[in-house]
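Derivation of every value follows stated rules applied to the coordinates shown; laboratory data play no part. Computed from a prediction, not measured in an experiment: that's the story for all the values here. Cβ atoms are built from the backbone, for glycine too; each structure is taken alone.
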Structure P
Amino acid sequence: MKPPFFWQNTPSHPGLFAFLLTPIGNAYAYATARRIARGPGYRAAVPVVCVGNLNIGGTGKTPAAIAMVEMLIRAGINVHLVSRGYGGSIAGPVRVQENTHTAAEVGDEPLLLAAFAPTWVSRDRAAGVRAAENGGADVVLLDDGFQNPSVAKDLSIIIVDAEKGFGNGRVIPAGPLREPVCVGLARADMVLSIGPPVAQESFARVWVKNIRCPHLTGQITPLETGMDWKGLDVLAFAGIGHPEKFFATLRSLGANLIRCEALDDHQPLSEGLMKRLESDANSLNAQLVTTEKDAVRLPAGFRPKVLTLPVRLQIDDRDELYEALEKTGLTISSKTP
């Protein structure tokens, strides 16, 4: 479902609907604060790093988790991921097996993350962290869960889309936030804003005054696979937080987007939906293309028919992130880019 238009108004002019819904947003924020106050929760024997957000979605959290996993692996550290497994039927804790589990069972993000490091799905995050510890993790990367008090965090990193920022600065349903910016950032150890330089400059102008912790920047770029996208007629579809960013990336690579299909975030890719998209692509003489996160939800019969555009997050100031990780007790043996 597309977010309400007024969520992306500026904090200084949030809009009439935001004003009308603010009392409900205040109640939501109060309930979140009460829940957080029940912590601290389970204290793991290994460092727990939370990759979270204040917005309800579409911040670039999954690319950030992948980037951090790759950094930790290069540093010689055995990292495990723990995720709630949004949309999955398995309560867990269970270790995700990418060759046997489906997105319907464990969620699309854990299924994607499992290709990079051992990944555990658990609706009870504390039980998931215990499972990762018992599985031999040197560090646990908590995918989301910043507002969940069941696990004590050693390092909390807030991921934010530099272009969208924190929207109109209001809490659901008046805005896109799970909690007020000042409240959430007071608990954060680091902010990582993701976007091109122009978006970073805009984000800094509006929000930097609210950030009292280290602020890193990064940009998502296509992964070089040898695929030549120039001139390729494409029917692109995506069920992620901001599908328009995926479509823009394809255009930047020279692909000819005959049609774009923006799906709901995490939308199941049923046989019926995929047959319809395949029929449309055939009639347009276009190639079906989607994201990595969507690809793990494809029915098996469609996987050979759909091209995937992988992307990776390039983090600036990696040394500052490594220093923060070392403060959790980790020994970084290598900082190779």
Structure Q
Amino acid sequence: MPASVASTPEPQSAAAVLMVRPAGFAFNPETAGSNAFQRSAAAGEAESAALALREFDALAEHLLRAGVQVIVGADTAVPLKPDAIFPNNWVSFHHDGTVVLYPLLAANRRLERRDELLEQVRRDGGFEVTRTVDLTHCEARGKYLEGTGSMVLDRPNRIAYAGLSPRTDPEVLGEFAVALDYEVVPFEAFDASARAVYHTNVLLALGSSFAVVCGEVITNPQHRHAVLERLGGTGHEVIDISIEQMQRFAGNLLQLAPPAGSLIALSRNAWDSLDSSQRRSLERHGTPVIAQVPVIERLGGGGVRCMLAEVHLPSRAPRR
């Protein structure tokens, strides 16, 4: 195990998140080819951007009221970054002080990686960074791994679940696994149109003691068995969802652990798609925090979980 890996288990759920308030949210044609969740705008660009800002601000306020430490970074208008609202694809923050930077498929998304946002997390959150693992060199080889969109991490057990797609390459997964001492559980997942599901975090969400998974899209029985066996073996209650529920972002949720107690952040669209039994199962593991983000889901093809880069970094030691 690398010396930098903390000896104590990393908690699954964080008490803090980074959110990036968009300056030019819009439908991104560079990502639409591999993201079947994206839909064109029903309103004009300016109106859609304004609606997305209101959705963003409401989610941030909901989380703050629930006790989550929300670090809001500001996007810059130039250069235009239509998907800046989804920071979890380019960065992840870890319990041992590691920051990981990821290679992104769309060239215009690579502009989202900004040192000033990393510095803001460190400064405003009072966190310590001890090392940076930079995987962005893989872009030159046409190999991508889009953060905790591409991977769903079981942090205490150091398992990375990853659905392979144009945005999730096994070679880069291997680099991540070596650098952070993770076991990878790879699989293939296809939607009803036989297209690879673009990101793992729309079909699988992992809390400390539960997992929401769309087993139906893991079409290879051996792959499905491997995923479900590992989830069961690590003590997770599996909540299965349908393809239709997945398409409404029911798998795109995030458990957080503020001081007041566990909560589960998800969209109104996702919550409304769940039946009463599924809702009761989720509520056993945390209080739902439900946000209306229909414009962001439609144009961006990502939901509430995609808007949150959870911060697991250790607190800085006070100066003496």
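Quick look at the numbers
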quantity	calculated
Ranking P, Q by mean count of other Cβ atoms within 10 Å over residues 46-53, the structure that comes out highest	P
Which of P, Q leads on mean count of other Cβ atoms within 10 Å over residues 94-101, largest value	Q
Source structure (of P, Q) for distance in nm of label points 7 Å out along Cα→Cβ at positions 190 and 230, computed value 2.2	Q
Per distance in nm of label points 7 Å out along Cα→Cβ at positions 262 and 286, the highest-valued of structures P, Q	P
Ranking P, Q by volume of the Cα convex hull per residue in Å³, for residues 254-301 alone, the structure that comes out highest	P
Among P, Q, structure where semi-axes √(5λ) of the Cα gyration tensor in Å as derived comes to 30, 25, 20	P
Answer label among P, Q for the case where relative contact order in percent (Cα under 8 Å, 6 or more apart), calculated from the coordinates, equals 25	Q
Comparison of P, Q by distance in nm of label points 7 Å out along Cα→Cβ at positions 118 and 166 - largest value held by	P
